[in-house]
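> What follows is a set of structures for review.
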Structure 1
Amino acid sequence: MRGSHVVLRMLKVLIRLLPKEFRERVLEPALADLRLDEYASPHTRWWHLIARGILMIECVRLGVPQLVWRRGRPTRLAAIAVLVIALASLAAQRIRYAERHASAEVRPHP
């Protein structure tokens, strides 16, 4: 019983994180088919949990890339991530530059 609640909770979180278009066109119809199969088939509860787990894994594999790249163009999230990475690398370079020159000033020249 506990396993099914954890899987359902993880599935709800995943549904919220995925892009809206992917959710509406892929995830919701697949989940509806899975629920219909669960009600119609006499499989065990574990089989249904495995099926939902596979659905979650496939949605992550197919949906997460759409968070950074959609319709042949980078998304706003991708642009922000690139900007943050660029600023962090510039800050790291500046810190290393300052440390190197501070240590060079302390050493006497021969």
Structure 2
Amino acid sequence: MDTYSHTKTLKKAIPTVNNETGVVTKWDIEVVYTADVDGWKTTYSHQEEVEYLNKTVDQYTKSDLIAMMPANYSNHIFHAHYEAHNIPPKEDRVGNFNINDLAD
């Protein structure tokens, strides 16, 4: 599988915050991945448990949240989706092949 460079843009981030401590316990994140080749876009969602970081909402950056996206989105899934939607297949299955057309 070929790989295509892409950019990531934070589309949405929703924190779940502990009311007593103000610490974020988890983030629901949506990131848009855009192919640098032709601008093809797709959005992936992820939920990350972060209570162990002991940080409040204002201690996070957009870059921090984007970095929480699993590596397999960048390394495999985005490229597989890009190829499936943008590159014609190299072979096709001939489902209606008639074996009677073959010589004996």
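> Thinking only about distance in nm of label points 7 Å out along Cα→Cβ at positions 14 and 62, which of 1, 2 has the largest value?
Biggest value here belongs to 2.
> Taking distance in nm of label points 7 Å out along Cα→Cβ at positions 38 and 54 as the criterion, which structure among 1, 2 has the greatest value? Write down the numbers at each step before the final one.
On the way: 1: 1.5; 2: 5.0.
By distance in nm of label points 7 Å out along Cα→Cβ at positions 38 and 54, the leading structure of 1, 2 is 2.
> Here FRET efficiency 1/(1 + (r/R0)^6) of positions 46 and 86 (r between Cβ atoms, R0 = 35 Å, to 0.05) has been calculated and equals 0.90, so which of 1, 2 was it run on?
Source structure: 2.
> Work out the source of 50, 19, 9 here, i.e. which of 1, 2 gives that when semi-axes √(5λ) of the Cα gyration tensor in Å is computed.
It was calculated from structure 1.
> Can I ask one more? From 1, 2, which structure was distance in nm of label points 7 Å out along Cα→Cβ at positions 22 and 94 = 3.4 calculated on?
Numbers: 1: 3.4; 2: 7.1.
It traces back to 1.
> Continuing with this model, one more query. Of the structures labelled 1, 2, one was used to calculate distance in nm of label points 7 Å out along Cα→Cβ at positions 6 and 30, giving 1.6. Name it.
Numbers: 1: 2.2; 2: 1.6.
Considering all the candidates, the number was obtained from 2.
> Here is a further query. If helix-only ellipticity at 222 nm (-39500 (n - 2.57) for each DSSP H run of 4 or more, over all residues; to 500) is calculated from each of 1, 2, which structure is the one that comes out at -25000?
1
Since every read-out is calculated from the coordinates, none of them should be taken as a lab result. This is a predicted model, so every value here is computed, not measured. Cβ atoms are built from the backbone, for glycine too; each structure is taken alone.
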